[in-house]
1. Supply the structure label, taken from I, II, corresponding to FRET efficiency 1/(1 + (r/R0)^6) of positions 15 and 79 (r between Cβ atoms, R0 = 41 Å, to 0.05) with the calculated value 0.55.
2. Compare FRET efficiency 1/(1 + (r/R0)^6) of positions 95 and 207 (r between Cβ atoms, R0 = 35 Å, to 0.05) across structures I, II and report the one with the greatest value.
3. If log10 I(q)/I(0) by the Debye sum over Cα atoms at q = 0.16, 0.19, 0.23, 0.30 Å⁻¹, for residues 87-142 alone computes to -0.41, -0.57, -0.82, -1.22, which of I, II did it come from?
4. To which of I, II does the computed value 1.9 (distance in nm of label points 7 Å out along Cα→Cβ at positions 7 and 39) belong?
5. A value of -4500 was computed for helix-only ellipticity at 222 nm (-39500 (n - 2.57) for each DSSP H run of 4 or more, over all residues; to 500); which of I, II is the source structure?
6. Just checking, which of I, II has the largest value of distance in nm of label points 7 Å out along Cα→Cβ at positions 119 and 247?
7. Give the label, chosen from I, II, of the structure having the highest value of percent of Cα pairs over 27 Å apart.
8. Out of I, II, which structure matches 8 when relative contact order in percent (Cα under 8 Å, 6 or more apart) is calculated?
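Every number here is computed from the coordinates shown, using simple stated rules; none is lab data. Only a predicted model underlies this, so the values are computations on that prediction, with no experimental measurement involved. Cβ atoms are built from the backbone, for glycine too; each structure is taken alone.
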Structure I
Amino acid sequence: MNQRRSFFVLTMMAFGFAFLYIPILSLIVYSFNESRLVTVWAGFSTKWYVALFHNEAVLTAARLSLKIATLNATGATILGTLAGLALARFGRFRGRAPLSAMVTAPLVMPEVITGLSLLLLFVAMEQAIGWPAGRGFTTITIAHITFSMSYVTVVVQSRLATLDESLEEAAMDLGARPAKVFFLITLPIILPAILAGWLLAFTLSWDDLVISSFVSGPGSSTLPILIFSKVRLGVSPDINALATILVLIVTTGIITAGIFMQRQQKRRERDVQQALAANL
């Protein structure tokens, strides 16, 4: 019975991974296709990568998306971490319910509604105070921080909810001030969650199309907007090459983050064992 169950689980897992990754693998393979037709294999070639790096429109959009995603991830991580700390550590306070509702609202709000509301807000602000002047880099970054900080807040709050508060209490009993406790005890423990939130916010910003379409203007097309405009006219092989490079970058980031988190976990376990040995 257990063998049948194991076989069934392995089979379903294999089908699941195949469903997810076979399209990506086929895209990577066809990025090395000689032919302009993305569905007809005509031999191995890297000319589409050369064509990609000579495509100034794609490179400009990629640089813009990278800048926006980096600023968005950093800003969203700072604000999301502060919000997560407030919700997880300060108990009941005035304004907790509205803050919790505003944090969770972007998670369930349709992107069309979010994008339209932000567009109307930016237009009203420009008419009232003259800022932001038009739609572009600034408005896209603010819009991305608005929705991605909610994801960071949820990740950090969940990690803080499972944190053993006795560690912080013991440090304060020994004379450490709250700020020192946070930087020496709390922050190292929740650092993997903060890093995961940063990566999640970066990915959400890099991948966003709907909200960016509402708050972008002339000369501020992000990479997803540019790819979408190209795909509507037919997929070209250089888009496959671009997608392959993005997959490589994401895979490298995930592996690096995983190795970092694993080392952090081993380091914490080693420190706990050393502390227990010292007490004995």
Structure II
Amino acid sequence: MSKIDPTARIEDGAVIGEGAEIGPFCVIGAHVVVGPNCRLISHVSITGHTTIGANCTIYPFAALGGPPQDLGYRNEPTRLEIGESCTIRESVTMSVGTPKDVGVTRVGARGFFMSYSHVGHDCQVGNDVIFANSATLGGHCKIGDFVYIGGLSAVHQFARIGTQAMIGGLTGIRGDVIPYAFVNGQHGHLEGLNVVGMKRRKFTRARLATVRSFYQKLFYGPGLFAERVNQLQSLGDDDPAIAEILAFIRDGGNRPLCLPEGGASK
């Protein structure tokens, strides 16, 4: 049975799942679905066509499902979908999508969103991500699984961040970040691989050595970058992480990549 504080305001049409707890002064709109066993601590605002997965915990002053920060938005019934078991801390904001894109902002399961972090409209965010305080996504970004974005970092609209990449604090991301990368600096540049994260995902020493060797050839080998990408395609057979990186680059087409400092990948 759900538990709803008498000071909460829940509009007709909202769906509150079994076992959910809605704390003091929360506001829930008519088109919202709150999944089973969610816990809204207090002063949470959930509006728009928003679905919250089971077992999420949402802290005070989070604002989810608000209209996108897009001047062309005209109150279309776009959506926000949040997966199960997410932790959403104080003053986090996540917007619904726009008709310009797929019309839905998606956030995967088990994400940890620290205070003041922001997911812009039409973003597609994977599972098991961590956004540190004030980490910010512009609209239309695509974020892979197990990505970590450091505090006060910002990702430019339409940018892609591959699986298990780590973005340092105070970093601006303007281009796409390959999977397993570590990016740092005011204007983000590659500083190597996210070795700590890879070890946590059970990469062996042999696998790490293989991927590191590929990384060196990709960004520091002779010739033009496009030529090296083509020459290294066969190495994708050696390790699925290499295949994933190559596919990420290929799928980006002519989109700019986040590169090592000094332009070693040109």
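1. This figure was derived from I.
2. The structure with the largest value is I.
3. This figure was derived from II.
4. II
5. Structure of origin is II.
6. Of structures I, II, the maximum of distance in nm of label points 7 Å out along Cα→Cβ at positions 119 and 247 occurs in I.
7. By percent of Cα pairs over 27 Å apart, the leading structure of I, II is I.
8. II
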